[in-house]
Structure I
Amino acid sequence: MRQLSWRKPSPSPSPYKGEATHVQQGYVTSVRTRPENNSANRLENGSRLPWPMQLAVPVASLITFGIHLLLSKQSPPLETHSYMLLFWEILGVSIVLAIAQSFWTALRQWMRHMWPIFAAAILLLGLWDVITLGFHLLPLPYFPGPAAVLRSLISDRALLLDSTWHSLVLLLSGYTLGVIVGLVSGVCIGWSTSVRYWGMPLLKVVGPIPATAWIPFAMVVSPSAIASAAGLIALAVWFPVTMLTASGISNTRASYLDVARTLGAGRAYLIFRVAVPAAVPNIFIGLFMGLGASFLTLVVAESIGVKSGLGWYVSWAQGWAEYGKVFAALIIMAAFFSTLMTLLFKIRDRLLVWQKGIIKW
């Protein structure tokens with residue numbers, strides 16, 4: 001009888017590029033591997049940016065300033081001079097950054113992401129000139145050109161800086177007070193059933209009322225306009241912080257609490273070491289909502305009773321029909337509020353580094 005012999009199959013070359021062939025217990029199996037996309041990596045980590053991207057901001061600056069020169073024949077020479085200095089500075093900075101990005105990888109990645117946005121923003125200034133000075137689609141003096149706004153920003157910089165400082169002090173004082181009261185009331189309502197029974201009706205009635213609706217009562221009750229403004233800001237912050245904190249505390253997983261109780265944890269440990277850390281994502285949502293509400297309340301409160309601040313400055317400039325100063329104050333507000341929001345996002349990202357899929361600022 002002929003004896004059958006088993007021969008181990010030899011691996012055969014795969015017709016597919018990047019396909020690996022394996023032999024397991026007499027069976028030939030092939031696993032197709034995905035070739036690495038080296039072109040995307042080379043593009044991301046290239047030695048320098050493409051020339052069109054490097055020239056985007058300088059070219060946009062030249063186009064925008066050329067539009068201004070064509071349309072601003074009747075504008076004051078001082079406005080054009082300040083505008084020209086701004087664009088010369090933009091050109092100089094963009095050239096320096098274009099040279100530095102060849103040696104600085106972090107700067108190159110930042111420019112790759114932000115350079116198109118800067119170029120579009122500069123071109124929007126040219127469109128602003130076309131709408132206001134060219135076709136007069138927006139009436140003067142209510143909508144001045146960007147050069148007039150820049151001149152107002154430069155000439156009134158001392159008063160704008162002082163108003164920004166007073167707004168910062170007032171905002172932080174009211175926001176801090178509202179956050180402290182909101183956290184305490186939110187933890188109490190979320191943890192205690194009896195406190196929730198009496199606190200939720202008050203929250204449902206008082207919370208939805210806008211804080212600015214309490215301005216007449218605040219001016220009567222409070223001894224000073226600054227104290228009333230800080231109280232209104234605190235009231236605007238208190239409601240979202242309380243609601244989101246209470247929601248996070250009450251929705252803490254029961255398994256976390258059961259395990260802590262099994263290990264002998266007391267009430268204070270369960271609240272501050274288990275429930276509050278579990279509610280931190282909800283608490284930050286309340287902090288963001290409260291910060292947005294505080295901006296609105298700050299501007300309204302300052303425009304009524306306070307004698308300093310950005311809201312007061314806008315009201316004062318509008319009374320004198322200085323709308324270039326109004327737009328200058330709006331630019332300062334945008335930078336001021338965006339900076340505060342960015343700082344809060346940085347704190348959130350630092351504390352919630354484990355959280356995936358969150359919105360970046």
Structure II
Amino acid sequence: MFNFGKLNGRIDSAFNPSAKQRKFIMPVTTIVSILLVTLLAKFGIINNYIQTIIVTICINIIMSASLNIVNGYMGEFSCGHGGFMATGAYVSSVVSLILFKDGNSITGNALLPEGFALIGFPLSILIGGMAAMLVSLIVAIPSFKTRDDYLAIITVAANFIVTTAINNIPLVGASRGLMGMKSVMNGMADVIDVPWILIWGLVFAVLSVLSIYYLMNSTLGKGISAVRYDEISAEIMSVNTNNMKLIAFTFSSFLAGIAGGLFAHLLGFINPSSFGIMKSTESLVMVFLGGMGSLSGSVLSAIVFTILLELLRPAQIWKWVIIPLILILIMEFHPEGIMGSKELPQVFPWLKKLFPENKNQVRPEVAREGGAA
């Protein structure tokens with residue numbers, strides 16, 4: 001039988017970077033990886049189909065990791081992530097079309113030349129994320145006194161409210177949908193011919209994962225986790241649980257809005273049916289598949305799930321039977337998911353040497369003891 005412990009020990013003894021080197025290993029590796037993928041795409045080694053899958057993986061990583069903040073780290077149960085994704089998708093699309101698309105269905109003429117999208121595109125994605133955050137704020141405040149099944153019902157209702165509202169707004173195409181976002185990406189490529197949606201997909205995915213990592217390993221993140229272990233005890237220890245819920249829920253929705261903006265510009269066409277309850281179910285499947293409260297698990301599950309969806313594409317409508325079935329089977333037979341509540345450095349200790357030391361990080365066994373107490 002293969003001995004992972006012995007392999008970990010050998011790698012651990014052979015690989016021993018200094019504290020100064022550890023600060024630069026992951027940033028340099030990430031930047032080099034993004035540049036390498038961009039060059040491979042630029043010279044046609046990675047074709048358009050593979051690029052689309054990579055960007056879809058990035059979008060799903062953002063969706064899975066962001067929902068894990070609420071459902072995993074905070075221990076609540078949100079089921080309406082697709083609604084916040086829809087908000088980000090439509091708002092970012094409207095902003096980019098108004099600013100950079102001549103002949104758009106909203107204002108007719110663009111306010112700025114298409115070349116300005118090099119700067120304006122990431123800003124439009126962020127504006128979409130902030131719009132999703134505002135919508136989540138409207139949902140979050142009246143939901144403070146609810147938990148578990150009741151919060152799930154409220155978020156599902158919010159998902160339906162958002163998609164139904166969009167269905168009845170002719171300015172953004174209503175049920176017919178909204179298109180033209182591809183021309184914004186093409187305008188950027190006319191200035192500098194590189195696969196911009198691939199680049200920004202990778203960049204936003206990396207930034208989202210990093211932001212969640214630093215949030216959950218900060219003092220604020222410990223307050224969010226305290227709600228999961230024992231909300232009453234957390235309040236006794238002077239943790240403002242309402243603020244923790246608000247921060248977790250709105251930040252999670254902000255990231256979902258960013259994912260929606262990338263999704264809209266990747267496809268170039270969106271309609272309300274793209275963000276129904278099945279889109280929220282996909283996010284739930286990824287969270288449960290990866291492991292509740294595991295950032296590494298969210299990344300791994302997004303990769304596995306996206307590839308699985310591509311393999312099931314010939315099944316057409318049957319994949320919408322298979323996806324919920326996967327969720328049921330995971331919760332019944334393997335509820336801890338791929339990683340459980342662990343991170344990759346806990347499974348492979350030598351990976352800790354790739355990251356700078358985080359003095360705020362609390363050992364999982366200490367957190368569990370605190371929760372049990």
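Please treat every number below as a calculation from the coordinates, not as lab data. This one's a predicted model, so the numbers in the text were calculated from it and none came from an experiment. Cβ atoms are built from the backbone, for glycine too; each structure is taken alone.
One of I, II was used to calculate FRET efficiency 1/(1 + (r/R0)^6) of positions 105 and 273 (r between Cβ atoms, R0 = 41 Å, to 0.05), giving 1.00; which? Of the structures listed, the value fits II.
A value of 0.55 was computed for FRET efficiency 1/(1 + (r/R0)^6) of positions 225 and 265 (r between Cβ atoms, R0 = 35 Å, to 0.05); which of I, II is the source structure? Here the read-out was taken from II. Comparing relative contact order in percent (Cα under 8 Å, 6 or more apart) across I, II, which structure shows the greatest value? Top value of relative contact order in percent (Cα under 8 Å, 6 or more apart) goes to structure II.
Which structure, out of I, II, was log10 I(q)/I(0) by the Debye sum over Cα atoms at q = 0.14 Å⁻¹, for residues 153-320 alone derived from, given a value of -0.75? Mind dumping the intermediate values first?
Details: I: -0.75; II: -0.97.
The read-out was computed on structure I.
If mean count of other Cβ atoms within 10 Å over residues 113-120 comes out at 16.9 when worked out from the coordinates, which of I, II was used? Label of the originating structure: II.
Quick one: log10 I(q)/I(0) by the Debye sum over Cα atoms at q = 0.07, 0.11, 0.12 Å⁻¹ came out at -0.32, -0.80, -0.95 when computed from one of I, II, so which one is it? Of the structures listed, the value fits II.
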